[in-house]
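**Student:** Below you'll find the structures, each written out as structure tokens.
Since every read-out is calculated from the coordinates, none of them should be taken as a lab result. Predicted model only: the values in this text are computed from it and were never measured. Cβ atoms are built from the backbone, for glycine too; each structure is taken alone.
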Structure I
Amino acid sequence: MIKRNFAVSALLLLSSCAKTEEKAVSNPVATPAKLGESTIAGKVTFIGAKPIPKDIRPQMEAVPSCLKQHPGPIYSEDVLIDANGGLKNVFVRVKEGLPNQSWPTPTSAVSIDQSGCMYVPHVIGAMVNQNVEFSNSDMVNHNIHPLPKVNREWNESQPPQAEKKSKQFLKEEFMVPIKCNVHPWMRVYVGVSSHPFFAVTGEDGSFALKGLPPGEYTLEAWHEQFGIQQVKVKVGEKVSATAAFKFK
């Protein structure tokens, strides 16, 4: 009788294990994020007559401590074009084509400084939940006021050379404008992404998206004055592809 009960218990245990294994198979663990070894490099250019730069020096004359940090003209950063047509401050991202993976939040913070009564940089990217640190290097009070449509809006002052403020954006959003209520010419734009494949064009309009797995992607380029453009790019394994955007 004891042997029979032992045999029945063993069968029940094996049956339970089998059901557990079946459940594990039917609910697989999410695929971990894996970077590739391909790069999309490109350039954003402006075609046509260049807009006249807007000098904001007259607006800044009311803040002498900031004004003296700019010996020459102080141009608005909404349109910056180099001699060859390279367009600066364009946010470029992969919009479509990435594998269904969960990309880890970087442990390093994104930094935005208020220096010379200007946000530095003017355009920047951050991942969802990544720390965004705001500094005030000036000797005047500033005010940080994001104007999101998806994320939470907040409005906080930051005294001269005060401690950094660390914030996070909890949802993907393009683009989040941030202004200073004290100095209306100050503005920064943050592209909040669920993945790490984004970049901001430099002085010559160039950008690079690194670590991509092979695939066919839709790239999106955003500029605060000229809008949005999209192109499709296909990349293979361990190769570099090129992409070009032209605004006018």
Structure II
Amino acid sequence: MTAGLLTLAFHQTSDRFFPGINNVPPRMFFAILDLLTAWGLELRADSGSETGKTSAAMLTFDDGYEDNFAVLEAVCRRGIRPWLFVPTETIGESNRWDYAGRFFPARHLSAEQIRRLSAMGVIIGSHGVSHRSLTAMNPERRTAELIDSRKTLEDLIGKPVDSLSFPFGRFDDAVVAGARRCGFTTGFGLDRILPLSDDNLSFIRRRHAIYGNDNYYSLRNRLVRHTLWEAVKTGITWRLAGGTTAISPALK
């Protein structure tokens, strides 16, 4: 394992069946944590140097699903501070932004649950308001999404919110520059880092998304060996992720 920081991104963590690949059941999630430990990785929360002497892994969760609560609580009991990125329009609602939610509705965390997680040590960040791709918005709406989501979360937990996960992992120079103007200091992508100006590149933290169809070999090949096949799979998954935006009327 190469020294540095490995940042992982999870979505749903439910024992229920859901279509697609975003759900990682709790048993699988904790097996992955054991695997990271076996690889000699220290689990931590800070997003410090990615070239430090200590090999470390950081855990992040996108979308704020209610089924994350028990998993996040257990992670905090282990002394780990994970990150949770919440689209504020979905707080206490079902996943109507996702086309799969029409047939397999899943609840998002309530305001009280988010407050409790924050008190446990979970770092709360923004995932926008509506979970729309920020690159698909005009500058005025994008600014409103960023400012409103940040204010809603800060009012909710009573703490500064300065980190942002880009919905669908999509961003460009205009999105990053806008996020910085709105007071965000760190942005989290998904797997792919598209070309950015030198000024904006330091804002981005790369993450590796973990999916329900992963196994020991795919994780080793993606996270340790960096094989070409896993890079191709990652690229395909990243491109298909935007399908939700194209299909769901709630996002148009």
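**Student:** Taking 28 as the value of relative contact order in percent (Cα under 8 Å, 6 or more apart) derived from one of the structures shown (I, II), identify that structure.
**Tutor:** Values: I: 28; II: 19.
Here the read-out was taken from I.
**Student:** Given 35 as the derived value for percent of Cα pairs over 33 Å apart, which of the supplied structures I, II does it correspond to?
**Tutor:** On the way: I: 35; II: 12.
Label of the source structure: I.
**Student:** For which of the structures I, II does the calculation of mean count of other Cβ atoms within 10 Å over residues 87-94 return 23.9? Write out the running numbers ahead of the final one.
**Tutor:** Numbers: I: 23.9; II: 19.1.
Computed on structure I.
**Student:** Ok, one more. Out of I, II, choose the structure whose coordinates give FRET efficiency 1/(1 + (r/R0)^6) of positions 39 and 159 (r between Cβ atoms, R0 = 30 Å, to 0.05) equal to 0.40 when calculated. All intermediate terms of the calculation are to be shown ahead of the outcome.
**Tutor:** Numbers: I: 0.10; II: 0.40.
For FRET efficiency 1/(1 + (r/R0)^6) of positions 39 and 159 (r between Cβ atoms, R0 = 30 Å, to 0.05), the value 0.40 is produced by structure II.
**Student:** Given a value of -4000 for helix-only ellipticity at 222 nm (-39500 (n - 2.57) for each DSSP H run of 4 or more, over all residues; to 500), calculated from one of I, II, which structure does it belong to?
**Tutor:** Working: I: -4000; II: -10000.
Structure I accounts for this read-out.
**Student:** Figure out for me which of the structures I, II the number 14.1, 47 belongs to, where Rg and Dmax of the Cα atoms in Å, for residues 167-230 alone was derived from the coordinates. If you can, show how the numbers build up before the last one.
**Tutor:** Numbers: I: 14.1, 47; II: 14.2, 41.
Label of the source structure: I.
**Student:** Can you spot which of I, II the value 3.3 was calculated from, given it is distance in nm of label points 7 Å out along Cα→Cβ at positions 95 and 111?
**Tutor:** On the way: I: 3.3; II: 2.4.
Computed on structure I.
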